[in-house]
1. Name the one structure among P, Q that relative contact order in percent (Cα under 8 Å, 6 or more apart) of 5 was derived from.
2. One of P, Q was used to compute P(r) over Cα pairs in 10 Å bins from 0, in percent, for residues 35-82 alone, and the answer was 33, 59, 8. Which one was it?
3. Supply the structure label, taken from P, Q, corresponding to Rg/Rh (Cα atoms, Kirkwood Rh) with the calculated value 1.00.
4. Here mean count of other Cβ atoms within 10 Å over residues 211-218 has been calculated and equals 15.8, so which of P, Q was it run on?
5. Given that helix-only ellipticity at 222 nm (-39500 (n - 2.57) for each DSSP H run of 4 or more, over all residues; to 500), derived from a single structure, equals -11500, which label among P, Q identifies that structure?
6. Matching task: 0.75 is the computed value of FRET efficiency 1/(1 + (r/R0)^6) of positions 123 and 323 (r between Cβ atoms, R0 = 35 Å, to 0.05). Pick the structure from P, Q.
7. Who wins on distance in nm of label points 7 Å out along Cα→Cβ at positions 155 and 195 among P, Q, i.e. which is largest?
8. Can you tell which of P, Q yields 9.8 when mean count of other Cβ atoms within 10 Å over residues 139-146 is derived from it?
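Please treat every number below as a calculation from the coordinates, not as lab data. Values in this document were obtained by computation on a predicted structure and should not be read as measured data. Cβ atoms are built from the backbone, for glycine too; each structure is taken alone.
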Structure P
Amino acid sequence: MRKLTLITLTIWFYSFSYGQTVTELYSNKNYQELVKLENKADKLTQDELYMVGFAFYQLENDSKAIEFYDKAIAKGLDDGSVHFYKGLSLRYVKKEEEAMKEIEIAIQREPTNQEFLNEKGVIYYNQNQLDKALAVFEQAKKLPNTYGEPFYWVAQIYHEKEDFSKALTLFYEAEKNIPKTNSHYLKTLQSIGQLEYTFTKDYLKSAKAYAQVIKLNPKDYVYYPKLIKAYNAEKEYVKADSIFGLMKVAYNNKELPKEDMEFKTEAIDEFEWNGQKIIIYKYLIDTQVSLDISYKVYLLSETENKIKRTFMVEKTSQNPDGVRHLLCEKDKKTFTHITYPYGWKTDAIPLDDLKKAVLLVLEGKMEPGASFRYDKK
């Protein structure tokens, strides 16, 4: 269901013989009952027609919403709100030129309404007219801050223009000015987390932003791996492991996204070697028997971002040295399984040591210990 905005309307109170007044239904957000008044439109006042239109809007029936806004306007309702919501509904049905006309009328009625001006910027943004959108959002930022969202859009446009330094500064400004109830507050935190990780490489600040996202929306598991990677990049391994533990619980409870449930792994770290990215994935299920895999490490190509080499950490058994896990590799071209003379005697494999082992192989400082050929499938 669509968000409620910050607009407050002045309305008259009319009662009907068929039960609750239209105003009571509207105040109680009983939109399903309000739209049942569609056939009684001729008996409704201009304000009540608006309320029924708003109910259709909340139920995402924009064509009907527009119809009732027009009925309200025909009966004399001409304030900023009815034109604003008509403009919103027109935008949702892809009639952006008509939407802009209604938003312009709304702005004429209430020139200092920050939300109205923000919507004008959104229309320009959707039309990919970024410079026009930016000018409008900058103007909206100067109005009384009753809405906050323009602060996000200014930062986002600079982000898209790849002015990352300015974008990051502006996202922090947005964080201070956008209400936490606005969905763009979460988007602001997500952008801060991304830029601090990829641009400034301030992993603690990245982790702080992602931790705030998760606190506000703990069931959105998309950002858990990002927080884990930020902690691991800062060598906060205990914190990273605790977040991964939460993901394991979610996996066991079948709460993770479908793809994560299928692949049973999460990306926990990434770094570069000779201009190529290396990504480490950790399995969400514990190893039980020989050849079970606990980690996969992918070396990606420089340009195509395709997997060049795949390393694994496999459980072993009956090792005279007490080694429980070995570093292995699967050669994609020859379908050969390679085992390296590097292992761990504990199930808790230090991330730094895993990275060290992989780099020894990549730099030609460790030769395979044994190999056998897979059956090609």
Structure Q
Amino acid sequence: MKNIVLFIALLLISSVLPENANAQEKSEDLFQVRGFCINTPRPANLDRFIKFISDELVPRRVNTLLLLGDYNYQFQSYPQLSDSIALSKEDVKKIVAVCRKHNIRIIPQINLLGHQSWANRTGNLLTHFPEFDETPHIKMPEKYVWPNDDFLYCKSYCPLHPDVHEVLFAVIDELCDVYEADAFHAGMDEVFYLGDDKCPRCKGVDKAELFAGEVNRVKTHLDKKNRELWIWGDRLLEGKITGMGFWEAAYNYTWRAIDMIPKDVVICDWHYERPDQTPVYFAMKGFRVVTCPWRTPPTAVIQAEDMARWRKYATPEMKPRYYGMVQTTWMDTGGFIDGFYGNLTDRAKGAVHPRNPAYTPWDTFKAMYKRMDELEAEK
């Protein structure tokens, strides 16, 4: 009888060990997030993109797909916000299916606060709801140039407008629902227009409080459906003393908002030319942080090495905050796939680094994941 009991116990232990061993191995991975960030495909490139996921993302063990979609979806709640050529629900479900099959987490994005215009074109939100404009007195130029007298990079919506969140939360919920997403990326990078002196609601309000208030408002809404909030981290960094400038960091004091937002917001920390050590700052402030390269392969390699080293030697409290890497592309899916496979179309050529033709988003993607795999093997 004792032998039978012992035999059954051994069987139970052996059945549990592999699962526990895998869980332990996963917890010890140097990169919890192995991410890829790209524009949501237009319908014409949908099938190519799905094939790219299977052929290129899966072999590299990508587990997080950040889709920069904005209004590339046929919304039911506010159909006027949809792009003229946008994905249908059936299109989206094809992306969901391939990602579910390969355990890839989808995080959809809509730019909040800033990036409500581009060049000389107003974005969908302010086109259909001009009353949300933070700076209606600044008119869109016929021909856009930078720099300009209005310091116009991109428009912002007013975070204190009483009706703006009813619209935004509706489309956010709809997008997260169709992608079956448990997280949402709110953008919130490069916000230059905030708390404008001519805004009847925002003038005189602390810009850090305005920025933090918008983060907290969105976070509170997502919490209702147990969804995680991701944002770009540049507005939470000080730009003058650090020398990082007003693109990668803030000149308008929003950096103080870092102490006003919940610690479970995930920070996407982007630096494209230098491997700035700011993930340490975010981690020490209590946030999980992912490093986001773009089109400079040597920088991405250093950033991967930094992330692995920080995680390897961190305290138990700090270790999980060094969350991983997300390769950004900042281009349409068709152009990226063209470049990846050596077909330098005009769209692909536009993504090449202006000072070094050997530096591209796809070469950075390949170099980053190659180094990540080497670092995992070395640990």
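1. So the calculation was done on P.
2. Considering all the candidates, the number was obtained from P.
3. Q
4. P
5. The correct label is Q.
6. Here the read-out was taken from Q.
7. Q
8. The correct label is Q.
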